[in-house]
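Read-outs throughout are calculated quantities, based only on the coordinates presented, and are distinct from any laboratory measurement. Note that the structure is a prediction, hence the values are computed from the model and not measured. Cβ atoms are built from the backbone, for glycine too; each structure is taken alone.
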Structure P
Amino acid sequence: METEMEFKQIITEDEYVDCLRILNETSNFAEVFQINYYYDDKTFTLYNNGDTLRIRQTGDDLVFQSKVFLEMHNGIRFSAESHQSIDRLPRSIIFNGCLYVYLGNLVTFRKTFNLKGVSVSFDKSQYLGVSDYEIEVETNDDATSTIPDAIYEMLLTKDNTISKYARFVNRLHEISNEKAIHINVPTI
């Protein structure tokens with residue numbers, strides 16, 4: 001198990017485009033397409049505790065990941081993280097003696113820049129009929145001095161650190177309370 005230290009901020013589509021423009025001019029990047037498959041119990045215990053249980057697919061690789069919330073300090077989220085490669089996507093998972101069922105998935109298009117030991121990712125995520133954008137900064141220390149000023153200011157001035165899993169569950173709850181829509185498709 002390792003400890004992860006990350007800043008996370010929701011940004012607008014315009015801010016996302018502006019940040020990528022700034023960094024594309026000065027830095028190399030890696031692009032990845034990933035899918036997070038989320039699991040929880042019927043009372044959303046993990047969600048309520050700030051934890052995440054997911055399987056992340058990148059290409060053909062599937063990795064089981066558990067993130068246990070430790071603390072929030074100065075806008076930085078600390079989590080204990082464990083992971084293990086798996087060979088198939090299950091409908092449910094028994095983890096630490098508890099049964100968790102598949103809830104749905106979130107798709108992320110990620111561009112990651114390595115700025116002198118600091119990983120800065122720009123994510124466009126799509127899930128349950130919505131798209132959103134975020135900056136995610138991961139580091140093992142406080143090496144934030146390598147982040148360009150405009151992006152660092154954006155991280156400091158926003159108070160929006162909700163995780164992808166929390167956004168997914170919030171949206172899941174929203175649509176579960178919506179009324180059914182009627183669709184009439186002409187027959188041929």
Structure Q
Amino acid sequence: MHYILPGKQIQTFPLNFIYECQHISILYVANLAYNKKHYITYLYLKADLDEMAHEGGLSNEKAQKAMIDAARLADELRGEQDLAQSLDRERKLLEAQVKDLQARLDDAEQNALKGGKKAMSKMDTRIRELESELDAENRRLGDAQKNLRKSERKIKELTYQQDEDRKNHERMQVHTSCLEYNFMYGFFLHFN
């Protein structure tokens with residue numbers, strides 16, 4: 001083939017040179033399409049990575065809130081346990097007082113038999129008062145034990161939730177690492 005270049009003589013290009021130029025043009029266009037395809041893939045992977053990082057951050061926030069709640073409930077549980085121990089000590093003290101009063105009552109009954117129903121009625125009144133106090137303390141102890149069981153259940157639930165959040169967070173980190181590796185490996189292969 002003959003081509004005229006400006007200001008030059010007629011140039012003759014071999015046919016295989018023209019075919020080579022056409023082949024290079026085709027390869028160039030194919031390379032552009034290939035690069036565009038991989039750039040789009042890169043954008044999708046980047047969007048997935050950003051979304052996973054966001055979800056990981058939300059998981060961290062949930063885990064931190066769960067830890068704060070667990071710590072607060074642990075403090076409440078300690079308080080309830082202290083209250084339960086205090087109420088148990090008071091109950092034992094009241095039981096000892098009741099035994100003491102029962103002994104006094106027995107003595108009073110003997111004294112009443114000897115000569116005084118008045119002292120007997122005073123002792124009966126006192127015993128009823130102490131028994132009602134003991135009943136009230138037993139009710140408070142029952143309520144405290146109920147609250148303690150509720151708190152323990154809540155702590156177990158929060159501990160389980162915290163473990164689940166931690167596991168989810170670890171899975172997200174592994175998935176994120178895999179995506180970063182796949183992206184970097186694909187990027188490396190693309191330029192090598």
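Supply the structure label, taken from P, Q, corresponding to helix-only ellipticity at 222 nm (-39500 (n - 2.57) for each DSSP H run of 4 or more, over all residues; to 500) with the calculated value -6500.
For helix-only ellipticity at 222 nm (-39500 (n - 2.57) for each DSSP H run of 4 or more, over all residues; to 500), the value -6500 is produced by structure P.
Given a computed value of 24.0, 81 for Rg and Dmax of the Cα atoms in Å, for residues 25-80 alone, which structure among P, Q does it belong to? Among P, Q, the structure yielding 24.0, 81 for Rg and Dmax of the Cα atoms in Å, for residues 25-80 alone is Q. Given 28 as the derived value for relative contact order in percent (Cα under 8 Å, 6 or more apart), which of the supplied structures P, Q does it correspond to? Derived from P, not from the others. Which of P, Q yields 18.0 for Kirkwood radius over Cα pairs in Å, as computed? Checking each candidate, the match is P. Have a look at P, Q and say which one yields 0.00 for FRET efficiency 1/(1 + (r/R0)^6) of positions 33 and 105 (r between Cβ atoms, R0 = 35 Å, to 0.05), as calculated. Going label by label, the one that fits is Q. Out of P, Q, which one gives 0.80 for FRET efficiency 1/(1 + (r/R0)^6) of positions 73 and 113 (r between Cβ atoms, R0 = 30 Å, to 0.05) as computed from the coordinates? Clearly, the read-out refers to P.
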